[in-house]
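Some structures to go through are shown next.
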Structure 1
């Protein structure tokens, strides 16, 4: 199939009546399907398990913690999707919760919290 044929077929699908979804809902549904395909795609995670630099974490924390941004950042930094989600989670976890989990001495969490404060984030 050529690109032009694909484009026409996709537009026809998006103009079809699918479970009585409005056009906006259908586009949102299509985006979620495309995201799921991208998420399942194998991509380079060669930096998985390696330490993060402050600059890398600043970049991650400068993005909104959406699924789409997490996937984009995972691909960009050659890390796993879950590692990006974890950075966002630790950034917004309260110090009391961190202490309750016995992780107050974890250097990675301290690094994230320090940069989170530098960037002016609020949990």
Structure 2
């Protein structure tokens, strides 16, 4: 097992890694809308936050030797399912023609008041 760390995405805000590589798989931690050198959430809506969360996820995947087109599965956590369609638009742009398996889960709250969090499993 190898841990992944990159300065191109925000540092973990708890006792965990940005991602872990095991064999040919990359398991990312949840990504929220914090800039790489920041500590606070950027964006008011889930769609705005999803854009930065996905950019952070991309940076972590690249540091692990993977990419967005190698993502096998994602989990999207939303505090308001009313923002599902808007997040889907941003998500579709980020993945292009690649369509990983996905679950979307409604949650009561997320760290730092985030409106969306996204994690994934990808191939290397």
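Read the figures in this text as sums done on the coordinates, not as results from a lab. Because the structure is a prediction, the values reported are computed rather than measured. Cβ atoms are built from the backbone, for glycine too; each structure is taken alone.
Brief remarks follow.
- At a computed -8000 (helix-only ellipticity at 222 nm (-39500 (n - 2.57) for each DSSP H run of 4 or more, over all residues; to 500)), which of 1, 2: 2
- If Cα Rg over 2.2 N^0.38 Å, for residues 38-77 alone is computed and equals 1.27, the structure in 1, 2: 2
- Which of 1, 2 yields 1.41 [Cα Rg over 2.2 N^0.38 Å, calculated]: 1
- Distance in nm of label points 7 Å out along Cα→Cβ at positions 22 and 62 - highest-scoring structure of 1, 2: 1
- Structure (1, 2) behind the derived value 22.2 of mean count of other Cβ atoms within 10 Å over residues 54-61: 2
- Structure (1, 2) behind the derived value 22 of relative contact order in percent (Cα under 8 Å, 6 or more apart): 1
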